[in-house]
Structure P
């Protein structure tokens, strides 16, 4: 039977959820009954998820979410793919809907102003010296793709963001526009900038994904890292480029994999040529480890990827 096209929904909503366990159970059951797969995080501060399924099932899901007054303003970014973006459905309870060290920040109390994708596109073209484009994502994300001339932060995890803000003091007099994958990190990142004395703060509404959908992704360099089976997705349909390089051969490459040695598990761009050299590993040393996993040509290891930390096992 021919596989139907799959919808992939990316969304978040900061709102108060009190009946956490009950909500998680009901939400999980709804997803199972409607053939949905994905990763959903439920916390007292709201809901964050990526869900995939048929068009019909995803429409049912969006209707279900919007029918709850707490989530009626939730915005869904929709991508259409040929294959499911997930193999299973996970609905998990966590302290925050995005890991951070900013639990005291409540977006409902004030964040950077929303800037719509079309206006942001014009800002990129203007190259205004009094405007700073700030990428608040982790380094393995912006190394794969970022907006042209954006300032990036040397962080492995969003929890490190507050420390890096100290390095941005010289931009306090400028307009700062933050961006991330879907907008969720910017809600807190932009609010924290305001708390630290930055006055002219904006955030790209809907993040890279919404920008790609509404503007064809002009001036986004490379690919966008996503936290599902796709790993990397195309954004720019106007002037696409590749900015990442194969970890082994140093040739242009945007194929993200994990080292086949589970004790390393380095998350990296690795070309097919580079993978052949060390059988899916990042180095000769890793390829000789007796626990090295069989390389099947994908570099995707489901057990390691579920909720993984891309830098686990690496010396910092």
Structure Q
């Protein structure tokens, strides 16, 4: 088990945690970048919002839904700092110049829909478009967050993908997220999905992996749809390189399945869902397939 320690993050001893099994039994690894719920006093003091409002952008409890994955033989990487503080599912320097007290370096990506919408690497808003900060941040603070938290997290993720690739010939990343139930409020209840899988429209992983995951989740009783409205973010796009034997698939779970979205409390049957996702991991391990190898993908 490895972790990254940053005293600069107030009361947080561990910025993130890689929970490794005693032995990794298959070429799959799980990632939960948005479930962090350590809101330090310094961050809360800088915000005009209360903690419950800040949590609206959090993929609450997703790490706990998958907490038994290491018990069945697969690694789980999870952030402890919250998405409202730093978004790991963005490029490293997607920053809004209006948030800072001085000009940003030239290498910063200050244009684009995500930055313009207030949802860059350091977000300007949380859900319902509520402004986070009381004042502008210093450029030094913004860049320090990226150097201190973002880069070490992704270095750990890249290393684990590389080690898995070396050990098994390929690596498959399952990137775990949740979605507010209101996103699907206009969907016919009879057709409303519980889970949306994102494979960047077939470009981030082999089709047989997508089909396997969809089939397993359907077998376990979930309604599953593909790519709309979530096709996968930066992590799925960046780490998914099927021709190199690197596959990435995003999972978005309807929050109303496992929590009260107003009070941020897990549902009574949360432990049963945790067992169900452990079973998902077990069944996924049985789907290791030579089709995922880079040679097979390149031949198609």
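Bear in mind these aren't lab numbers, they're just calculated from the coordinates by the rules spelled out. The model shown is predicted, which means the values in this text are computed figures rather than measured ones. Cβ atoms are built from the backbone, for glycine too; each structure is taken alone.
Quick check: 20 is what I get for relative contact order in percent (Cα under 8 Å, 6 or more apart), calculated from one of P, Q. Which structure matches? Only one of P, Q returns 20 for relative contact order in percent (Cα under 8 Å, 6 or more apart), namely Q.
P, Q: which one has distance in nm of label points 7 Å out along Cα→Cβ at positions 176 and 192, as calculated, at 2.4? Checking each candidate, the match is Q. Can you spot which of P, Q the value 0.90 was calculated from, given it is FRET efficiency 1/(1 + (r/R0)^6) of positions 224 and 288 (r between Cβ atoms, R0 = 30 Å, to 0.05)? The structure behind it is Q.
For which of the structures P, Q does the calculation of P(r) over Cα pairs in 10 Å bins from 0, in percent return 6, 28, 36, 23, 7, 0? The value was obtained from structure Q.
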